[in-house]
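Participant: See the structures that follow.
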Structure P
Amino acid sequence: MITIAVDAMGGDHAPKSEVEGALRAVRSLDVAVNLVGREQIIREELDQHGKWQNLPITITHASEVITMEDSAAKAMRTKKDSSIRVAARLVRDGHAAGIVSAGNTGAVMATSKLVQGMIRGVSRPALATAFPTLIGTPTVLVDVGANVDATAEMLAQFAFMGHIYSRAIFSVHRPRVGLLSIGEEEHKGNALTHATTPLLKQLPIHFIGNVEGRDLYTGLADVIVCDGFIGNVALKVSEGLVEVFKHILKESLSSSFTRQVGAALAKNAFTDLKKRTDYSEFGGAPLLGVKGVCIICHGRSNANAIKNAIRVAAEYSSNRVNEKIEEGLAGLNDSAASA
């Protein structure tokens, strides 16, 4: 049984969402969960859900908490018994396959990179997020915030890791990989996209050229690569747009016309929209390139998001994504050396 360490103190609703999400996970998935944080608080929250002692849940005490307001660099230096750091040590020492955290994103990334270490051959880790599409199969966007500045070589590596992730987790046999730009034509873009294109053409991936922002949702590409600054803007704009659409649709459903005509049909459509665009169904964003598994969740993650993040972490581990990334990069380096 795969064990996943959950930072129980990190999210906006911690430890309530983390504890409830862990309980849902162990009851529906073949996983064990180690809840990391202030033991007394976690135990009290668990007790509110009835008998849990016979479930595959353990608690590891951590005396400190890194808040959203903390500087990631300062917290790394001063809070060495934080729940994030203790969870990362569990992964490093082989007591857990991965970590799930809805805490301070910068601190989680820095801690995972420092404590768990990097996969051999990876220069920088990258965050990958799945977007719902019109055709049903998610599009993976890499990077969505780990690296606000990137080189062409880094983007090429992100594309390769995203290609492996899409194959392993979403069972896409030959992922179509696109480079996010301001137009489909190869001559469009900036210096970074122009320098990245020839590198992507050399990789053993199905590179389809430039794609535009709208293609995050059309399903034209299975993997889209960009630097973390652009990716994070795209992610936040998308989250805001989904909330606006939900609000507008909810207002429309409450109109007198909708109440009189097709109310049941409209309600079903709204329910389907919520489910297809619900971030909690995707769990969290994996930090590609670090040893072990690190899934970073939205700060406001609910119990369903935590449960699904645990599921993604377990799938990531069982599908040997890290091993495949390392083997693939080693093969690329061997090919380059013999060329």
Structure Q
Amino acid sequence: MIDTLSAVYSAAAARRRRWYARDPSRQRRLARPVVSVGNLRVGGSGKTPMVEYIARVLLEHGERPAILTRGYARREASDGVTVVSDGTAVRATLATAGDEPLMLARALPGVVVLVGADRHLSGCLAERRLGATVHILDDGFQHLELARDIDLLLASEEDLEDRPMPAGRLREGIAAAAVADAALVNAGYDAAAARIGRALGVPTVFRVTRAIGAPHMITGDRDSVVVPPNARVFVVSGIARPDRFTADIMSAGWDLAGVMEFRDHHPFSDRDVTRIRAAARAAASAIVLTTEKDAVRLMACDLGDLPIAAVPLIVGIEPADAFRDWLLAKLAAHSAPGTQHGTQHSAPGTQHPNQ
């Protein structure tokens, strides 16, 4: 039965993609170029750190990027557009922005961050009022309502072996990958990345690197803190792939005293902090380590004297210069005189689970 449901789901996703491909005017288009960052798998592929990386590349080359995101798991969702950052200051709270948009806004001064279900509306506001010169569509591979000029697909070996939901964790069949302009592949070396790109049918491939940075306290002055090798640490996470974060902590050489996992986007409470403090003390840990995404939510609680630090995930794209040159050249081609940009209206349709 589950195999039949996966086949139906995959066919529906493919039919939806073909519907938009047959008539591009069904998509709405913004005046400025759109760079989509997405994936095939549900959750935990590192899209948010990659959006931050690409925003920094564009910012360093004189662009004013606007990140357009839906803002999943907001406690106070509202109609229209929420300005999380106008590029000069953070203008929203955790409740109104959501954890990932707020994390991006705090990490990226000079970058506009907007939350809203209608990404076209967000983009229009970014262009007309906030001076955006380019858009980054967060988690955009399945958001076909908005036209994109560059489609970046995050991928890994796991995708090749997975199946569409509900039998697996793919949002659509693996064949959909072929429409991407480039695959950003999480692999240990270039040859492996190239092989995965070929299997996906994407000729342009770059390799994603990931590492963890120095922990920094999430209370007080938030300075970096030295956690010596072999120190006993207690890990707390509420993300889609907690096993990867725990593996990163262990690979750094710290002694894992204990782990407490919550569901993705878990709204931490003071009661949770009490549980974390008790468990960390019982495990005789020197410090609690968490992710930057979790830190955004934990900072809303009364942490008291709990020694807790966030461990940043640092992603990169290799070869870095080649990717930067490729991205800027693609943007220049779409921004050139005569390139068709402007508002188009999509045909009415029903809401899909992939949107």
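Bear in mind that the values in this text are calculations on the coordinates, not laboratory data. Computed from a predicted structure; not experimentally measured. Cβ atoms are built from the backbone, for glycine too; each structure is taken alone.
Participant: With distance in nm of label points 7 Å out along Cα→Cβ at positions 21 and 309 derived from the coordinates and found to be 0.3, which of P, Q does the value describe?
Facilitator: Numbers: P: 0.3; Q: 4.9.
Only structure P yields this read-out.
Participant: When FRET efficiency 1/(1 + (r/R0)^6) of positions 149 and 173 (r between Cβ atoms, R0 = 35 Å, to 0.05) is calculated, the result is 0.55; to which of the structures P, Q does this value belong? Don't skip to the answer; put the middle values down first.
Facilitator: Numbers: P: 0.55; Q: 0.90.
Only structure P yields this read-out.
Participant: Let me ask something additional. Given a value of 2.1 for distance in nm of label points 7 Å out along Cα→Cβ at positions 197 and 237, point me to the structure among P, Q it was derived from. Walk me through the intermediate numbers first.
Facilitator: Numbers: P: 2.1; Q: 2.8.
Structure of origin is P.
Participant: On Kirkwood radius over Cα pairs in Å, which of the structures labelled P, Q is highest?
Facilitator: Details: P: 20.8; Q: 21.3.
Structure Q gives the largest value of Kirkwood radius over Cα pairs in Å among P, Q.
Participant: Out of P, Q, choose the structure whose coordinates give distance in nm of label points 7 Å out along Cα→Cβ at positions 109 and 125 equal to 1.0 when calculated.
Facilitator: Details: P: 1.0; Q: 2.4.
Derived from the structure labelled P.
Participant: Computing helix-only ellipticity at 222 nm (-39500 (n - 2.57) for each DSSP H run of 4 or more, over all residues; to 500) gives -15000 for which of P, Q? Please report the intermediate quantities before stating the final value.
Facilitator: Details: P: -15000; Q: -10500.
Answer for the origin of the read-out: P.
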